[in-house]
Structure I
Amino acid sequence: MASCDDAGRVRMSGVIQPVRGMNDVLPGDAVAWQRLEAVAREVCAEYGYGEIRLPLLERTELFKRSIGEFTDIVEKEMYTFEDRGGESLTLRPEATAGIVRACITNGLLHNQRQKLWCTGPMFRYERPQKGRYRQFHQIDVEALGYPGPDVDAELILMSARIWRRLGLRGLALKLNSLGTAESRARYREHLLEYLRSRRSELDADSLRRLDGNPMRILDSKNPAMRDVVAAAPLITDHLDAESAAHFDGLRGRLEDAGLEYQVDPRLVRGLDYYSRSVFEWVTADLGAQDAVCSGGRYDGLVAQLGGQPAPAIGWALGVERIAELMRLQELPCPSAAPEVYLVLAGEATERRGLQLAEQLRDSLPDLRVETNCGGGSLKSQMKRADRSGARLALILGQDELSRGSVALKLLREHAEQIELSLEGLLPELRRLLRPDLTAS
């Protein structure tokens with residue numbers, strides 16, 4: 001017996017199912033991922049950011065020291081276990097701490113500055129819902145060793161360029177400043193005084209956070225907490241002079257670039273290491289999971305993890321959320337379909353067909369050729385060719401093989417099938433599929 005789960009996956013008796021919250025990305029969906037990854041790679045290179053690749057597993061201590069022990073991530077969401085040597089390890093819940101650790105342990109910050117990016121899966125044990133999964137993927141961009149608001153603006157402008165190049169619409173930028181650790185500590189006292197005065201109105205999560213991390217209460221999604229949060233003191237009213245000047249510098253540079261933004265003094269971010277500039281890109285198209293890219297400064301994190309003090313800033317975008325937004329907005333993605341489907345009739349033609357397919361791939365740049373494998377009648381192979389999405393079929397049978405020719409059939413247009421010599425095939429394919437090369 002078969003049934004479907006709430007994600008639309010087929011459940012069959014005796015079949016091992018995927019882990020809850022960890023999803024397969026099927027070929028039809030992967031094209032949007034590939035488009036996003038290609039655009040991000042291009043933009044990072046254009047801005048001078050180099051790729052770094054990190055392990056999925058880190059020592060648990062790394063995340064406790066960086067993210068903060070009173071965050072939901074560390075308290076409730078990390079995949080943590082002891083290995084056979086008794087060491088506590090964690091599947092990375094985010095990339096920033098790992099990048100900082102890699103820079104410290106590889107000496108990348110010794111009299112140096114770094115502009116880096118990475119991509120890959122992250123893991124958090126959350127309640128799965130649309131746009132929030134237990135294995136999710138991010139593209140992460142970081143600049144380490146840069147103290148001024150110029151690099152803050154650059155990073156935000158990079159993300160805006162990615163949206164434009166993808167063709168995404170309706171994304172809004174929210175900004176805030178959290179100040180320095182010292183000014184935030186002073187603000188924390190004002191906030192605590194206020195929250196304690198309204199203690200009877202706090203929900204269970206807020207009461208738990210009250211003494212450990214009261215600023216996270218401002219990020220509450222509980223509608224019953226809306227009035228309490230709305231009346232709380234604003235962190236922007238308690239910034240130190242240097243942080244206020246930094247924030248003004250960031251805003252001015254974004255305005256110079258013509259990038260619209262909204263200052264949101266309730267934007268605090270969920271990780272303890274943030275300081276000064278924080279920001280989010282949000283959309284109205286994805287329901288409750290409206291943030292698609294988030295980031296900010298973490299000027300104290302390098303020293304916190306044992307390195308020499310160094311300022312730093314970065315952001316991460318959610319691949320699944322951006323890919324879903326691309327689907328909803330029907331943005332074009334490169335086709336994964338073959339351009340040519342090679343129909344082969346008979347054992348001799350199968351051997352010659354594989355050889356021909358390799359020659360075509362060698363001769364035309366990036367040509368996508370699918371060769372029929374597994375046999376089948378001419379009729380069944382033509383059906384496969386049509387279902388593949390290919391623009392044309394090349395038909396090689398015993399007669400064509402003996403004549404040194406191949407039949408060409410356009411699959412998406414009404415046109416007569418033609419026969420070409422093998423020598424004449426390549427020029428015709430260039431004319432049909434690569435007219436820009438023919439013209440040059």
Structure II
Amino acid sequence: MSSARWFGLLGLLSLTLICSSASSAGAQTLSALCTTGGSTRTCDPLRWYTSPVSAFWEASEPPLSTLPPCQLGVLSKFETDTVTRLSCTATWEGPSRDAKELTLHVEVSSPTAEAVPERPPDSNGWYNHPIGVTFRGHGFSGTASCIASGSSATATYGGPDALSAAVSATCTDPAGKSVVPSAALHYDATPPTVTGSVASRPPDFHGWYNHPVTFLFTGTDATAGVESCPAVTYAGPDSANAKVVGGCRDKAGNFASVALPLRYKATPPDLDVKADGGDGSVLLRWRSNSDLEIVRSPGLHGSASVVYRGASGSFKDIRAHNGVRYKYTLTATDQAGNVTVRKISVTPGPRLLAPALDARLTSPPVLRWTPVRGASYYNVQLYRGGKVLSAWPRHAFMRLKRAWQFDGRLYRLVPGRYRWYVWPGFGSRAEARYGPLIGRGRFIVGP
């Protein structure tokens with residue numbers, strides 16, 4: 001027996017053995033005998049009896065008397081857990097006297113033990129990653145020592161997956177009685193298998209989705225079973241290589257996911273439009289990242305006509321009539337079927353283009369106007385109070401200078417208010433054949 005077990009027994013049993021004798025000359029003695037399992041031996045004050053035991057006192061010679069409660073040869077039965085003190089005193093002639101006392105330890109019951117997991121189940125009573133279980137035992141004789149793994153009272157379970165996995169230990173109390181407790185675990189560390197996925201509708205346009213779409217998933221799980229496969233709605237961002245991630249969760253809390261590719265664009269295309277009316281024409285310019293369709297009203301032969309399809313960024317309508325107000329509807333459609341519509345109205349006809357009316361200038365401007373079909377030249381007249389310039393450029397623009405000659409005089413572009421007019425000229429200048437006034441403008445030179 002190890003020294004630790006020895007001292008443990010001494011501490012737990014509270015053994016007391018007292019022997020005394022009133023005569024040193026006689027040989028008369030008392031003995032305590034214990035009967036258990038069909039065998040009778042001197043009672044051992046250092047052991048725990050683990051089954052029912054009967055104890056009685058015996059004398060080496062019949063004594064003259066004994067002190068109550070001691071009665072020689074009378075059995076005392078101990079059939080339950082107990083720690084009992086026994087004592088006896090006998091007297092012989094001589095006089096001779098012997099008194100003895102001992103403590104009897106009996107443990108008939110079996111020890112008990114419990115299994116204590118280090119944490120609650122991870123999900124729905126299931127564990128999905130390794131779990132440690134500590135065993136604790138106790139008997140009537142004292143705390144039981146539990147061995148689950150090696151020299152530890154803790155066992156760790158990390159698989160395989162099982163509906164009812166078990167870990168166990170052996171717990172032994174100071175009386176040497178053992179119990180083998182076990183703990184049943186639901187264990188599943190394996191994610192489910194995603195077996196299918198489907199979109200709630202087909203793509204909206206040429207393989208593209210252009211508004212939120214929901215995906216449904218299905219799956220299986222061999223051990224805990226599938227708890228749910230949540231639907232996932234994709235609502236952006238826009239991408240030709242978008243992915244929607246979804247999957248299934250089992251009852252043990254494991255999740256398996258899949259990524260499904262899709263093309264998604266819910267943002268309408270950009271479309272900025274400008275229009276300029278000219279002599280019998282309208283110039284439309286736009287910025288867009290998509291193809292365009294232009295409908296004009298009134299149309300070529302009715303209320304409305306498609307006059308353009310494409311993505312060039314500009315269109316010149318040369319089948320327009322001066323003085324007619326046209327409405328142009330520009331519709332941009334991207335690859336996902338998203339649509340942006342802009343409308344703009346223009347009345348074609350010759351007009352001055354620059355500088356803007358009553359613009360303030362600090363340097364000589366470039367005068368611009370719309371070209372007139374068939375014009376060979378233009379007559380530009382400039383006034384500051386009276387006429388200060390008359391010129392005949394061949395193109396629909398003319399740059400003013402800081403100084404110039406007119407009617408034999410020198411003029412300068414000095415601060416002040418200026419008016420300017422433009423007429424188209426046809427044929428040679430000598431014919432002096434002019435068309436209607438293109439327009440009249442004003443600008444200011446100076447701060």
Structure III
Amino acid sequence: MNIKEYMSTLGKNARAAASSIAAASSGTKNEALEAIAKALDGAREALAVANEIDLQAGRDSGLDAAMLDRLALTPKGIDAMIEGLRQVAALPDPCGEITDMSYRPSGIQVGKMRVPLGVIGIIYESRPNVTIDAASLCLKSGNATILRGGKEAIHSNRAIAACIAEGLNAVGLPESAVQVVETTDRAAVGEMITMTEYVDVIVPRGGKGLIERISADAKVAVIKHLDGICHVYIDGQADLDKAFAIALNSKTHRYGVCNAMETLLVAESVAADILPRLALAYADKQVELRGCVKTCTLLAGESAIKLVIKSATEEDWSTEYLAPILSIKIVTDVSAAIAHCNQYSSKHTESIVTENYTRARRFIGEVDSSSVMVNASTRFADGFEYGLGAEIGISTDKIHARGPVGLEGLTSQKYIVFGDGHIRV
């Protein structure tokens with residue numbers, strides 16, 4: 001297979017299909033999503049067979065248990081994909097929305113209309129359910145998409161792609177509106193991220209290595225975040241019961257996710273009151289602690305706590321663990337907490353726990369991250385939790401989309417002008 005020619009063909013087909021999808025009504029797009037849901041429901045056996053081929057190949061190649069778990073397409077997982085399609089269908093369609101209309105002194109009316117981006121390339125690893133998530137969001141937002149999943153899920157993705165094609169055909173939309181890359185050759189990724197004539201935006205979903213490579217090599221615009229070094233700061237005027245619950249949940253609810261807390265900052269005025277209690281709770285959940293000098297000294301002096309805490313290195317403050325490991329730093333005040341966040345954060349999510357309104361306002365105003373919270377767990381940094389219905393990913397960039405990227409993040413705006421024979425004089 002000539003990869004360059006193959007990818008170019010996908011690009012041409014996607015560009016042609018983008019016009020049809022952009023012009024499709026909300027009703028037609030919703031009917032397509034429902035038709036895909038029905039196709040998935042009717043293809044459960046075929047999906048299971050295809051997924052077992054991928055799982056067996058994964059076992060043979062030595063994939064670890066966590067990777068195999070992400071790869072598995074269970075009956076419950078198929079149910080979740082079907083429900084996800086119906087949830088996206090129920091969301092308001094952003095396309096065509098007109099806002100900010102105003103009359104100008106000349107008599108013309110000027111406003112903005114929300115429109116699709118065009119063709120979106122999505123590159124992801126492992127989870128076959130991402131194929132449906134990405135396809136549904138792109139379809140609802142009026143975009144064509146090219147999906148390149150990981151080689152470990154190739155048979156599952158092909159089976160899902162057949163269901164998507166069936167659903168699109170059922171309502172008269174072109175199959176090429178959603179195309180799954182059939183080859184596992186990595187050269188296909190290199191072609192996709194440089195096809196500026198066919199692809200408008202690339203969205204990578206996966207490990208830091210994948211995203212770094214795409215960010216470095218792409219000629220197409222990229223919506224991405226590299227990692228999630230998230231912080232919780234317990235202020236000197238925090239409600240310590242709230243602080244305990246938030247700090248525990250932010251770290252231990254799930255470890256391998258980008259919105260899990262990786263560094264806990266604690267005001268020195270309350271450190272002796274909250275850290276021993278938290279340390280016991282973390283120890284109970286087998287979380288390894290790495291602390292600054294003050295943290296290590298404080299916890300070593302608590303005879304009731306029998307745990308090992310390692311000294312944090314400079315590298316720890318800028319590390320995304322994605323594991324039961326937590327770095328802890330005692331800081332003087334909110335100013336020091338803000339400075340630490342802005343120096344070491346990946347600009348993903350930070351949270352302050354405080355009953356002081358002024359400090360909360362300062363924290364959310366001065367911390368430079370895509371999500372900043374007051375008295376809430378970092379685990380809420382999620383498109384579904386934000387009311388977006390679903391998300392294609394999270395962006396820490398400052399142009400176009402920032403934070404969880406839902407339907408609106410997959411659209412842009414254009415100016416529209418209404419006149420009635422107006423001419424400029």
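What follows is calculated from the coordinates using simple rules that are stated; it is not laboratory data. No experiment lies behind these values; they were computed from the predicted model shown. Cβ atoms are built from the backbone, for glycine too; each structure is taken alone.
Structure notes:
- Given 15 for relative contact order in percent (Cα under 8 Å, 6 or more apart), calculated: source structure among I, II, III: I
- Top of I, II, III by distance in nm of label points 7 Å out along Cα→Cβ at positions 72 and 160, largest first: II
- Highest-scoring label, criterion being distance in nm of label points 7 Å out along Cα→Cβ at positions 264 and 392, among I, II, III: II
- Taking volume of the Cα convex hull per residue in Å³, for residues 232-319 alone as the measure, the highest value among I, II, III is held by I.
- Entry that produces -11500 once helix-only ellipticity at 222 nm (-39500 (n - 2.57) for each DSSP H run of 4 or more, over all residues; to 500) is calculated, selected from I, II, III: I
- Structure from which 72, 71, 36 was derived, Cα extents along the principal axes in Å, options I, II, III: III
- Source structure of the calculated read-out (mean projected area of the Cα convex hull in nm², for residues 96-311 alone, 19.7) within I, II, III: III.
- Among I, II, III, which structure scores highest (criterion: FRET efficiency 1/(1 + (r/R0)^6) of positions 120 and 184 (r between Cβ atoms, R0 = 25 Å, to 0.05)): II
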